[in-house]
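So, here's a batch of structures to check.
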Structure 1
Amino acid sequence: MISHPLNQIIEAADRAITAEDFDTLLDFYADDATLLVKPGLNAVGKEQIRRAFVAIAEHFDHSLVVKQGKMIVIEGGDTALVIMETLLETTGKDRLASATTRRGTYVFRQSADGGWLCVVDNSYGTDLLQESQTI
């Protein structure tokens with residue numbers, strides 16, 4: 001099976017997060033992108049996204065390792081929906097290792113030159129529905 005170009009793009013973005021290379025990381029985002037930091041808290045635009053990733057790195061005591069699991073890419077026009085497992089590994093201040101798997105949803109937009117930029121970064125995926133149940 002031939003992988004979609006977004007596989008490599010997301011893998012490179014994951015490496016940038018792990019390395020805390022936020023300059024490179026921001027190259028993967030559209031100027032008007034939205035990052036879901038946590039349920040109820042979004043970062044909009046590259047400046048806010050950068051600040052969010054710095055805060056996330058500090059929150060995880062600079063131990064966050066991000067990897068890909070299974071991935072499905074669904075394209076329509078110049079837009080792609082990516083549904084994937086996001087694997088997060090951390091070591092807390094107590095030096096205990098932790099691993100979490102999220103099933104994220106991401107939206108990418110293809111530019112005129114054929115490149116892809118993330119416009120919605122939601123590592124929580126449909127778990128948000130559990131957070132925002134209505135009565």
Structure 2
Amino acid sequence: MDYIKWHKGLSVNVEEIDNQHKRLIEIINILYSSVIALDSTRLQENILIDMMEFADTHFKTEEKYMERFKFQGLESHRLEHEKFVKKIIKLERVILKSKADARPAMLEFLKDWLESHLLEIDREYIECFNENGLY
């Protein structure tokens with residue numbers, strides 16, 4: 001069972017970025033399944049590491065296009081990305097300390113952050129990207 005489901009309303013109308021968002025959702029769903037299955041702390045830590053690595057790649061992709069197209073919201077968007085990374089680092093520490101009771105809150109944060117980021121923050125660049133021929 002998926003914790004987060006991709007739907008058209010999450011699309012930013014840029015195939016490359018939509019595919020990366022789908023991958024982030026997939027990683028969160030893997031983490032969710034791991035928490036539900038009571039998998040080892042080590043496995044969950046590795047999933048978070050994968051998420052961090054992929055999120056870094058994704059953030060660089062978005063920011064590359066923002067720079068190229070001179071998107072006005074680049075700095076505020078970059079700050080949102082930095083906040084996410086800092087929060088994931090904190091969550092990783094929670095997992096390392098084996099605080100299983102904190103894991104549902106961690107999953108809720110990931111779900112809320114991703115959905116609000118896609119439905120609000122990322123919407124800001126759609127017009128700019130599309131006007132510059134990026135679909």
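With FRET efficiency 1/(1 + (r/R0)^6) of positions 43 and 115 (r between Cβ atoms, R0 = 25 Å, to 0.05) coming out at 0.50, pick the structure among 1, 2 it was computed from. That value comes from structure 2.
Look at Rg/Rh (Cα atoms, Kirkwood Rh) for each of 1, 2: the largest one is in 2.
Of the structures labelled 1, 2, which one yields 39 when relative contact order in percent (Cα under 8 Å, 6 or more apart) is computed from its coordinates? Structure 2 accounts for this read-out.
When mean count of other Cβ atoms within 10 Å over residues 3-10 is calculated, the result is 12.2; to which of the structures 1, 2 does this value belong? That value comes from structure 2. Taking FRET efficiency 1/(1 + (r/R0)^6) of positions 67 and 91 (r between Cβ atoms, R0 = 30 Å, to 0.05) from the coordinates of each of 1, 2, which one would give 0.55? Considering all the candidates, the number was obtained from 2. When helix-only ellipticity at 222 nm (-39500 (n - 2.57) for each DSSP H run of 4 or more, over all residues; to 500) is computed for each of 1, 2, the one that comes out at -24500 is 2.
None of the figures in this text is laboratory data; all of them are computed from the coordinates on show. Remember, it's a predicted structure, so these values are computed and weren't measured experimentally. Cβ atoms are built from the backbone, for glycine too; each structure is taken alone.
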